[in-house]
Structure P
Amino acid sequence: MAKGPDAFRTISEAASEVDVPQHVLRFWETKFSFIRPMKRAGGRRVYRPHDIEVLRGVRRLLHEEGYTIKGVQRLHKEEGVKRLLGAPLAPKAPALPAVQGDRRARLAAALADLEAAKTRLDGLLAES
């Protein structure tokens, strides 16, 4: 019988839902102070639905967005747990040097060529 969406999860169930091994959840507890599952008698971890959502957010940041552990810690410190729960992240734009003069014009022309090529490719894909 499957558990309801509001049921508490064991560490094995939580690991399965988040798609990481159990030892990773234990490791994350040591690195992220905001991951605090309830502990039952004997020290068995029990994860609430909110805990599962936080774990999914951490996994997304680490495995899909490319954040480091320190990056997730900093993000939590600066923006709180809501940011971990799936709120869209602002794209991380690299700092680029200023481009001026003839170089700027050449880059603008190259960008226009690429956009035209993309438009042609999109048209060909739409035909097939």
Structure Q
Amino acid sequence: MLNEERVILMTHMASYESGEGKQNVKIGNYFRGDYIAVSVLKSVISATVAFLLIFALYLFYNFEDFMQDLYKIDLVTYGKNVLICYGITVAGYGILTYIVSTCRYAKARRSLRLYYQNLKKLNSMYSQQ
């Protein structure tokens, strides 16, 4: 005999497992600090690549002006300015990633906690039968 409440709970859990649950289980396998560190590291690498590409495009676009002013500008100051812009870019991406990763991790853990509570509830339904 089918228990309607049990079927509804199993359907709800199956839809969670096939959708949002896959990502949440991957996130839940990490410790909080490890997940955030990996996310920030990926972000720093991506920000570095993006900054280098944008800087290279800027230099190629203004190459003629750059070559004409090469002996007029102070290269040390120019290099410091570029490094400051790089630092600001990477720090911004890192802080934003830290905030987003912290929120994602907390949301995934709450969601997994509810999922495990539903598993316990389903187990107790089978035990009562």
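All of the numbers you see were taken from the coordinates with simple rules; none came from a lab. Keep in mind that this is a model prediction, so the values were computed, not measured. Cβ atoms are built from the backbone, for glycine too; each structure is taken alone.
In table form, for the structure just shown:
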quantity	calculated
Distance in nm of label points 7 Å out along Cα→Cβ at positions 82 and 98 derived as 2.7 - corresponding label from P, Q	Q
Highest-scoring label, criterion being distance in nm of label points 7 Å out along Cα→Cβ at positions 50 and 66, among P, Q	P
Structure responsible for -16500, with helix-only ellipticity at 222 nm (-39500 (n - 2.57) for each DSSP H run of 4 or more, over all residues; to 500) calculated and labels P, Q on offer	P
Comparison of P, Q - label where relative contact order in percent (Cα under 8 Å, 6 or more apart) is highest	Q
Source structure (of P, Q) for distance in nm of label points 7 Å out along Cα→Cβ at positions 26 and 42, computed value 1.6	P
Computed 4.9 for distance in nm of label points 7 Å out along Cα→Cβ at positions 18 and 106 - originating structure among P, Q	P
